[in-house]
1. Given a computed value of 3.6 for distance in nm of label points 7 Å out along Cα→Cβ at positions 3 and 43, which structure among I, II does it belong to?
2. Please compute distance in nm of label points 7 Å out along Cα→Cβ at positions 11 and 75 for structures I, II and give me the label with the greatest value.
3. I have 2.6 for distance in nm of label points 7 Å out along Cα→Cβ at positions 171 and 203, calculated from one of the structures I, II. Which structure is it?
4. Who wins on mean count of other Cβ atoms within 10 Å over residues 67-74 among I, II, i.e. which is largest?
5. Comparing mean count of other Cβ atoms within 10 Å over residues 35-42 across structures I, II, which is largest?
6. Out of I, II, choose the structure whose coordinates give distance in nm of label points 7 Å out along Cα→Cβ at positions 19 and 179 equal to 6.0 when calculated.
7. Suppose P(r) over Cα pairs in 10 Å bins from 0, in percent works out to 6, 26, 32, 21, 10, 3, 1, 0; of I, II, which structure was it derived from?
8. 3.0 is what came out when distance in nm of label points 7 Å out along Cα→Cβ at positions 147 and 291 was calculated for one structure; which of I, II is it?
Structure I
Amino acid sequence: MYKQTCTNLLDLSRVEVNDWLNSFDSVISDCDGVLWVYGKPIAGSVNTMNQLKKLGKSIYFCTNNSTKTRGELLAKGVDLGFHITEDSIISTAHATAAYLQRRHFSKRVYVIGSEGITQELDAVGIDHTSTGPDVMQGNLGEFMSKHLKLEPNIGAVVVGFDEHFSFPKMTKAASYLSDPKCLFIATNTDERFPMPSLVVPGSGSFVAAIKTCAEREPIVIGKPNPAICEFLIKQKRIIPERTLMIGDRANTDVLLGYNCGFQTLLVGTGIHQLSDVQQWQDSTNPEDKKLIPDVYLPKLGDLLPFIMDAMVVENN
């Protein structure tokens with residue numbers, strides 16, 4: 001229904017939107033830029049998600065944010081008023097730890113990231129380095145001869161969001177990755193965070209720097225890699241064609257939907273806007289076409305009146 005047409009739901013009749021609502025049973029939503037921003041809920045997002053759940057939809061939150069554990073994300077969501085459970089939260093920090101656990105990983109992890117990653121590694125008994133600052137000491141020659149120390153038994157480099165990213169960290173990561181047996185794992189490749197007046201680098205910026213230096217491609221855990229939702233499909237908790245992916249970023253959220261065979265909804269409260277979609281529609285690059293969502297809304301809360309109408313119809 002409306003496959004890759006970027007149809008504005010506000011241009012449809014209530015009957016048409018109701019038919020669309022009936023076309024999916026499960027909802028997977030991005031968090032930052034869709035449900036909340038700067039830790040505050042976006043207008044209407046809480047009621048919309050809760051009413052979708054009340055309408056009988058299965059609800060999941062899927063975030064590339066690796067700075068928090070699932071438990072912390074649950075606490076945040078509940079505090080904001082969302083009716084969500086920990087089993088319904090999909091996070092890259094948890095998924096990274098689960099990936100290494102499935103591989104029966106027994107070495108040590110060099111972490112460029114935050115305690116969200118290290119706490120999830122702790123939860124599955126995987127040894128790792130600590131997080132925090134690792135600053136440049138002296139000039140390059142002094143750093144290389146006196147201060148650069150590589151740790152033994154490093155079998156994986158995990159890169160997430162790290163506000164203390166530095167030259168020493170990049171040097172160490174690339175040095176560990178010179179061993180082809182050392183795993184290179186990126187929690188996600190989001191380039192930047194949505195900010196109104198400045199640009200804040202995302203994990204993808206750090207991943208790109210290490211990728212260039214190490215001359216290696218990472219295993220990407222988060223969106224748009226379909227592996228992050230694979231367990232939901234394998235356990236038959238969702239049916240791809242009857243699942244809606246909601247996001248504000250086309251190259252992660254919408255592309256994940258495309259890769260998994262989900263329906264897709266782009267909202268205009270984050271990274272990508274209708275002007276971006278227009279460029280992809282005009283493009284001759286087939287990869288750009290994958291970024292075009294099925295439907296669009298200025299904000300998720302705009303869906304609430306349609307949901308309430310659908311509930312009235314259902315109750316009658």
Structure II
Amino acid sequence: MIELRSLTRRYGRTTAVDDLTLTVRPGHVTGFLGPNGAGKSTTLRMLLGLTAPTSGTATIGGVRFRDLPRGLRHAGALLDAGDVHGGRSARAHLAALARSNGMGRHRVDEVLGQVGLDDAADRRVGRFSLGMRQRLGIAAALLGDPPVLLFDEPFNGLDPEGVRWLREVFRRLAAEGRTLFVSSHLMGEMEHCADHLVVIGRGRLIADESLAGFAARAGRAEVVVRTPEPASLTTALTAAGATVRPDPDGALAVLGVTAERIGDLALGLRIPLHQLTTRTASLEEAFMELTAADVEYATRESR
């Protein structure tokens with residue numbers, strides 16, 4: 001379990017992380033989201049003891065990471081796939097980590113197999129593609145078979161097969177009861193693999209809730225209607241106080257009235273309906289709406 005209590009980090013007059021308090025629990029894939037400059041990477045670095053907090057605490061299993069003996073047995077992390085000596089082979093890199101954490105070389109071979117790098121194990125990392133470096137970073141995170149795992153942008157550079165593989169890895173690890181804290185800008189991937197979200201903006205907590213609950217908070221639920229008489233139904237719905245927008249595929253997107261009310265109106269006017277479904281906001285739509293005030297660099301169109 002990960003616990004942050006009043007965690008704060010200031011750089012001069014700039015506050016990167018502002019009084020952040022939250023708990024990341026085992027058995028879930030918790031997505032860690034926020035606009036650029038929100039403080040996500042700084043938070044992860046404080047969890048791993050790479051950056052000292054100005055105040056507050058960041059603990060893993062109730063202990064600061066820097067105080068854990070053989071830390072990779074307690075928490076594994078991928079923060080920067082490029083942070084590896086390019087002259088070493090993948091096997092040598094992992095072997096050094098294993099030795100310093102009291103693990104045998106057999107574990108190196110196991111994780112190389114798990115991430116699909118068996119055939120590239122003795123190649124120099126400097127010749128690896130970004131996707132291969134990502135796989136090596138994931139192998140390093142898994143090396144100690146830890147109960148807690150932290151990932152920063154783990155999908156970068158992976159091809160579609162690799163993305164699908166990593167989603168399955170995350171789900172399996174969560175099902176085993178591990179704690180997964182995953183930061184990513186790829187909303188589609190978070191929507192597919194996360195079941196809980198922590199969202200921050202300008203270093204402050206915006207949301208700590210289920211993915212479904214976060215999307216529902218955006219207030220963008222609408223009813224999708226398909227009918228052979230769209231003009232007549234639009235007139236009736238507008239008169240009832242609804243807002244109606246034609247979708248590119250010919251359906252009507254309706255805000256302001258329930259699906260039940262639309263069904264009753266259509267029945268009373270003898271307008272046939274071919275589809276009547278409620279559509280909630282996507283994760284990307286909810287994220288853009290709920291973090292709009294916390295974007296550090298906004299274009300004129302997004303203001």
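1. Numbers: I: 3.6; II: 1.8.
It must be structure I, since only it matches.
2. Working: I: 4.5; II: 2.0.
Top value of distance in nm of label points 7 Å out along Cα→Cβ at positions 11 and 75 goes to structure I.
3. Details: I: 2.6; II: 3.9.
Structure I accounts for this read-out.
4. I
5. By mean count of other Cβ atoms within 10 Å over residues 35-42, the leading structure of I, II is II.
6. Answer by label: I.
7. On the way: I: 6, 26, 32, 21, 10, 3, 1, 0; II: 6, 23, 26, 20, 13, 8, 4, 0.
This value belongs to structure I.
8. Derived from II, not from the others.
Every number in this text was worked out from the coordinates using simple rules, so none of it is lab data. Because the structure is a prediction, the values reported are computed rather than measured. Cβ atoms are built from the backbone, for glycine too; each structure is taken alone.
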